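Undergrad: Below you'll find a set of structures to go through.
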Structure P
Amino acid sequence: MTKKTTEQANEHVLMAADQVDILLVLEGTYPYVHGGVSSWVHEIITAFPQYTFGAIFLGSIPEDYKGILYDLPKNLIHLETYYLFDFTQFPEIEPHQGNAEAHEFVGTMHEWFREPEGCQFDEHINNLDFYLDPKKGVDYKQFLYCKESWKYISKMYDEHCTDPSFIDYFWQVRNMHTPIWQCAQIANTAPKARMVHTISTGYAGFLAGLIKHNQNIPMALSEHGIYTKERRIELLKSKLYNPQNSLAFEKNFDISYLKKIWMGFFEALGRYCYRASDPIVSLFEETRSRQVIEGADEARTLVIPNGINIDRFRSIRQVNRKEIPPVFCLLGRVVPIKDIKTFIRAMRSIINKIPKAEAWIVGPTDESPAYMEECNSLIESLDLQDKVKFLGHQDPVEIFPKIGLMVLSSISEGLPLVILEAYAAGIPVVSTDVGSCRQLIEGDREEDRAIGSSGRVVGMADPIAFSAACLELACDTGEWNKCSKAAVTRVEKYYADNLMFDSYKEIYEGALS
């Protein structure tokens, strides 16, 4: 097998270890991004000091991240960082004919992406020699620059597309396949591990699967949200511009085919990850059922809800309030999937009833500059400049004593840690009906529902219903205190972090033994 040189391999390694107990594969999260998933990863590493951890981080481009945002635990002894869409990292151009026979498998792979349901993965998919040794397959340079790759892309364009610019089609299809070869290179130089644990499907799940097969070790998957579902949402909203910015799609350009194969691509990666993983962990029953629909073996699925350190919030817990601060707080990233704009629209109605009310949006504001600009324009159009405040990343312990309600206006969630943290502080929540939010607010079994409601649930993208629910709690101290009591009871009974850690201890001990 062709190995990278030491210099090439170390280029992306920030902390190096020859071997770790558990190798985490992370996409767009820890330790470069704040958020619920990153906090969960940090807590998992910290909770198991008896094990050594390594982490491989996959990002988009370097400019999207501002460096490490966490104090890394001592038992995290290996860290690698890669950017899958950093085109400056392409190998030197070296044109040649290419391996025609091996390219037949590239065509098979593309067919999987186009029609992932029911596909049976060929042995080539796990064989790193195929991606790395030009004599045994199609290496990275061949894939990027050889005539056989050009012939195949041209053939697919002629067969399936009529209106799109070939330049745009070329870049979309090539950028779709490029991370496959990048992941193979990363898997080839990954540290030895006793098990691999991925926190999503997608690119991270594919890389974890390659490492599992290459090292012949156990693999676990913990999905906080359904990755393929979130990518579908993004693709349906996207305009699919050429990433090289050389030519934008025309207004009448039929992008349905490209969107279809991108969706199929992520579905195929998800199915590959499910096939490699045991166990396949979800946060709540609805997500587990969705995993089965997406191709997971039901016998290998299980539910482990998120948990939090309740004691951290006990000292700031707000109970039996006589006055409710007129501050409505959304703790999350300013990105389209959080639907910040619905919350902003709802604030216009809230302020009409409570003139002193304020909206605090606590979280990173730089992940989607275009969406941030849209939010600011909306704030200005609704004359809310002095009422809606973007506070950036903050410690919830500092924020919670000053707010009256926690709100989530998202169009997609898993099991949000911010709801559990608010509950531990005794703060009710108003949320859209996504992910496990209804379960968290109303309960999901008879004894849980008997605790009572700990907030309100409304439909997505409905600012009128959202504002009405917020006003119902903010203007009724008795109802607020009732929900506050239910919130504390629910989080202490079902969502303490020791319950979650016990479940993962069983997984780790089973794999590492």
Structure Q
Amino acid sequence: MTTSSPGRTPPTGRTPSPAGTSVPAGIGTGDPVRAGASARNSGTTREPVPLPMPKFATAARAALADTRQRRNLRGATAAARGRTSAAVGEPADWEALREAGRAIKDETLLGLDTHLEELERAVTEAGGTVHWAADAAEARRIVTGLVRATGAAEALKAASLAAREIGLNDALARAGITVRETALADLVVQLGEDEPSHLLSPAAHRDRAEIRELFLREMPGAPPDLSDDPAALVAAARAHLRGRFLGARVAITGANFLVAETGTVVLLESEGNGRMCLTLPETLITIAGIEKVVPTWTDLEVFLQLLPRSSSGDRMTPYVSSWTGVAPGDGPAEFHLVLLDNGRTRALADEIGRTALRCVRCAACLNVCPVYERTGGRAYGPVYPGPIGAILTPQMRGVESAADASLPYASTLCGACADVCPVKIDIPDVLVHLRGKVVESRRRRPVPTPELLMMRGLAWTMGDAQRYETALRRGTRWARLLSRGGRIRRLPGLLGKWTEARDLPVPPSESFRAWWRRRSS
């Protein structure tokens, strides 16, 4: 049984956020006590500097050209939409449930500091240990130190977006620790040295034939006569993992919800691998974002109705596991909860942007998004794909890099994502808000971008009636010279971006102002 880590002090201080809310001291501030100073000195080697991600449009080109992947994604998202539509149509009070989920999340976020401290007390009283990680690097150090302390050379991992967010697998590999993915889709991604493409189904871009070929090539013990029947593929993965489950000493999981009043972690899954991870190993490490907390079990009841129907189209997820601390002779002997900030308090301070923290990771927005259906998830970055990724990643990471600044524009603003969100996140509204932040960040650059220079030129031109009419006459003359068959298929220079995906109609020979003056004279 574990208690609070040596040298820790009770959580008494609070750091006010710009929005008027407050969070426990150390979250987002790097406080050495609450952020796990012992893990920082664990002797890990310097981490490699990751290569910058390309802009969304650049990263999406390969996916758009991959017809097989587009076909797989189209089929997967269409099936998911059908299941979800049928499931959410059953409850007569579905809209009331959505509103309740929205209200609970908003109220919890406004009092997040209080609920997190209550959660820490409850987990500690139940025999667990809480670690606070201000950023991804700190979370990696904490988890690596915990696994090393067990002496294990291998760790099982259930599906965890938070672990993916901090790049945990690579960090453990650098420390000489092998990570074994136990969820089928994550196993497929790991064996193929691939990038996940969906929140719930990371291998949605692969079909059965591809998975069969991958298993035969990369999975030890796969039967040579393996077929691409789903049951056969699942059986092969089960046989591959069974021995590892029985011999595991440490496991790492994510969490869907954290119940503050009892310190309980709740995990929803459909395969049972998560339950194996949290019951068989001696040490259990759970990584969860600070926004996963809900105050009470009564609040949890609402989300247990919303999440399954919106994610997999089920009335209830096949496996709903909950655990509270440790119990002698039952389950793991040590339990560690790593609470991750990693930019969440940055989002919390934004009155509009904080609504993204309501997200319960159901992936309903991905399944209805016309952009995601054609590009897949990898163009959004390695963690959060689709519409939710387009608003969550720029808030947690900022909009300084070209890749992060491009994500708010990876949308048609059609609003389908907001219609299906079980906690009523107005994703288009947040996207427009973030686009404004991108523009403001560019204004502060010492050298303006070509786009900004062009917009300033247009503003100067349109600020004076005479300049505007002169530019309109000349622009109309040049536009008509560029036209072919009544359409302009290619504009010159920077304006060519507008005609990459659309033609422009030829402007009329006479402007409205000129027509009106002639008519009125």
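Undergrad: For mean projected area of the Cα convex hull in nm², which structure out of P, Q has the highest calculated value?
TA: Q
Undergrad: Another one. Taking relative contact order in percent (Cα under 8 Å, 6 or more apart) for each of P, Q, which is largest?
TA: For this comparison of relative contact order in percent (Cα under 8 Å, 6 or more apart), the top structure is Q.
Undergrad: For structures P, Q, calculate distance in nm of label points 7 Å out along Cα→Cβ at positions 115 and 283 and state which one comes out highest.
TA: Once distance in nm of label points 7 Å out along Cα→Cβ at positions 115 and 283 is tallied for P, Q, the winner is P.
Undergrad: Suppose you compute semi-axes √(5λ) of the Cα gyration tensor in Å, for residues 131-258 alone for every structure in P, Q: which one lands on 31, 21, 10?
TA: Label of the originating structure: P.
Each reported figure results from applying straightforward, stated rules to the coordinates on display, with no laboratory input. Please read these numbers as outputs of a predicted model, since none were measured by experiment. Cβ atoms are built from the backbone, for glycine too; each structure is taken alone.
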